[in-house]
Structure I
Amino acid sequence: MGLRLTDQSRHAETASYASTRHEGTGEQVGAKRVLDILIAAIALIVILPLLALVALGIRMQDGGKAIYWQKRYGLNGRTFNCFKLRSMVLDADVRLREILATDPEARAEWEATQKLTNDPRITPLGHFIRKTSIDELPQLINVLRGEMSLVGPRPIVENEISKYGEFYRDYCAVRPGLTGLWQVEGRSDTTYPERVQLDAKYARSRTFWGDIGIMLRTIPAVLLSRGAR
């Protein structure tokens with residue numbers, strides 16, 4: 001596949017390709033960014049009481065931090081800290097290693113999808129905020145910072161890059177998003193290769209009005225919890 005593992009070499013391989021192939025016109029990019037800032041700023045103001053209430057509930061569960069961040073890959077292969085409300089136990093990474101080391105079926109599912117259908121690390125409150133996508137709302141901060149967009153591929157971690165293969169360049173051509181084709185086309189009900197194809201399709205054919213359509217389709221997808229885990 002020709003993709004190396006260091007941030008510098010990966011950025012060198014994807015930056016020029018991304019900026020020339022899928023960026024679109026300056027007007028499209030500018031309009032998308034203005035929309036991102038406007039909606040993200042208004043949404044944060046409106047949902048701040050909800051975020052505070054959920055954060056308090058998470059703190060009361062086990063005394064741990066309510067918000068955590070994880071390194072993800074974004075536009076042109078650059079990394080950023082992606083924010084989420086914590087939906088798992090405090091030692092989730094340790095428990096995952098134990099599960100993958102002792103449960104072959106769970107390990108196979110994780111290698112295929114990067115998810116576990118019955119994940120014992122998720123807290124009771126965590127199940128609720130994942131089903132309703134409330135856990136992802138702090139990423140509105142990432143949108144305001146220019147690291148994410150309202151619409152785009154979901155941000156990925158390093159061990160997911162190999163799953164994209166040649167389509168990783170398509171992924172790097174746009175900012176990752178809060179919602180996207182994958183979310184409205186089935187989310188976790190799809191296979192990982194199908195997710196990759198949807199991300200590549202979006203990167204190659206996105207338009208301003210197409211983004212509006214995806215945002216509108218996101219509303220029933222979230223309300224019905226389609227594909228949410």
Structure II
Amino acid sequence: MYNNKKILAVIPARGGSKGIPSKNIIEIKGKPLIEYSIECGKKSKYIDRTIISTDSELIKEIAVKCGGDVPFMRPKELAADGSKTIDCLVHAVETLKLMGEEYDYLILLQNTVPLRKTWQVDEAIEKIFSTNERSLVSVTEVEQHPILMRTIDENGIVKNLLHMNSTMRRQDFPKFYKVNGAIYIQKIDREFNLETSLNDGKLAYIMEKQYSVDIDDYIDLKIVEYYLEKEKEEEMKKLKF
């Protein structure tokens with residue numbers, strides 16, 4: 001709870017996965033992927049309850065073993081390839097309401113961003129409460145700058161994506177950010193519904209690259225393992241001093 005407002009965190013984890021089979025429970029450095037997000041939510045100073053929304057009995061079993069909370073199963077029709085994340089979030093909010101639990105804010109913790117830290121989630125909560133905004137989204141500065149990106153028309157003519165001169169030093173490029181999928185916060189009010197666009201959150205919470213890897217393929221898994229190993233090395237160094 002923060003400022004007398006109840007906060008719910010939801011970790012979506014459907015059974016189907018195209019790029020990496022059983023991605024939500026694949027083991028990374030000795031832990032199922034889902035455990036990283038469960039720990040992140042449970043350690044928060046402000047989140048009242050962290051639940052997992054899944055249609056898979058296997059994911060439920062593993063999540064519970066990791067200390068996760070699975071109060072209900074997600075309907076199969078909300079876990080199809082064409083289903084939207086907002087569908088399962090609205091379902092979670094409405095189902096908990098029927099169970100006698102109501103919340104003021106919802107946080108989406110996507111299971112595929114395991115390097116996100118609890119202190120970042122808590123900072124994001126503090127940030128949105130310090131404003132009048134209804135929504136927040138975490139972002140990371142882009143590596144491939146859009147000032148150098150082009151489209152090509154039907155005549156093969158190159159067109160600038162941005163309407164600005166790209167003849168400038170790279171260090172003078174204006175900063176651009178992308179939604180990194182790590183943290184989404186939405187106020188639960190009348191405007192929170194199936195038409196809510198999570199990626200269009202108004203308030204930005206900026207995160208560094210090493211916390212923002214979103215696992216989509218096996219290369220991303222290797223990158224996550226690399227950063228986890230670096231974190232372990234840093235912790236070992238601190239213990240020596």
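Observations on the structure shown:
- When mean count of other Cβ atoms within 10 Å over residues 44-51 is calculated for each of structures I, II, structure II gives the greatest result.
- Test item: distance in nm of label points 7 Å out along Cα→Cβ at positions 68 and 100 calculated as 1.4, pick one of I, II: I
- Comparison of I, II - label where Kirkwood radius over Cα pairs in Å is highest: II
- Structure from which 4.2 was derived, distance in nm of label points 7 Å out along Cα→Cβ at positions 108 and 156, options I, II: II
- Answer label among I, II for the case where helix-only ellipticity at 222 nm (-39500 (n - 2.57) for each DSSP H run of 4 or more, over all residues; to 500), calculated from the coordinates, equals -9000: II
Since every read-out is calculated from the coordinates, none of them should be taken as a lab result. Worth saying up front: this structure is predicted, and the values here are computed from it rather than measured. Cβ atoms are built from the backbone, for glycine too; each structure is taken alone.
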